[in-house]
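Values in this text are rule-based calculations from the coordinates and carry no lab data. All values derive from a computational prediction rather than experimental measurement. Cβ atoms are built from the backbone, for glycine too; each structure is taken alone.
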Structure I
Amino acid sequence: MALTEAWLKANNGKAREKVEEVADRDAMSVRISPKGKVVFQLRYRFAGKAERLDLGTYPHLSLKDARIKASEMRSLLDKGQNPKVEERVKQQKYIEASTLKEV
């Protein structure tokens, strides 16, 4: 089932008995927590191992932006880079830059 903004809006914040995962296209999916938190994820294989990368939460990240981010992460895979590692490096650089500005 392809995800839509209307479906996301209707299911955001809606309580469930257990975690639910709904697949979209191009290896992207959403995971919905029992409390109704919607998280966009990219599923991929790297070095023979199945991986998941959280792209962001709805509504802070729109469906359109999540698909764009997923496409960017797949392009890293095409270059032989692990998107999860690249995201951690990017976050660490951001934290270090913020800390240096405060000093």
Structure II
Amino acid sequence: MKIIIISIASKNTNYDVLITDYKKRLPPHIQIEHLKIPIVKRSKTKSVKDTVKAEGQRLLKMIKNQDILIALDEKGEMFSTKELANSMNHWFQDAVNPIFAIGG
């Protein structure tokens, strides 16, 4: 089983440290892969909206048909531990790879 985390961030983040720590808590049959998308450089001619759209397009190119994308957003729906565990079990039974996206 594989969990993929895609982060859109600058090079200097602590995601690697957090993910390494979290890997230690998981059973050995669950793998975590961390993919990084660099932040699109902003310019005077490109709006913030265009920049965010470009980053989103980069992220979507990494998603396959058998994947399910979970966008981690502070304004999004909150899952309890039990709800997340149930969802993860269903995804793994259906051979779906959960991909968690962390925005820039």
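From which structure (I, II) was percent of Cα pairs over 24 Å apart calculated, if the value obtained is 29? Walk me through the numbers on the way to the answer.
Working: I: 32; II: 29.
Considering all the candidates, the number was obtained from II.
When relative contact order in percent (Cα under 8 Å, 6 or more apart) is computed for each of I, II, which one produces 42?
Details: I: 17; II: 42.
Clearly, the read-out refers to II.
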Handout entry: Value -13500, calculated as helix-only ellipticity at 222 nm (-39500 (n - 2.57) for each DSSP H run of 4 or more, over all residues; to 500), assigned to which of I, II
Key = I
Fill in the blank from the handout: When distance in nm of label points 7 Å out along Cα→Cβ at positions 4 and 20 is calculated for structures I, II, the one with the largest value is II
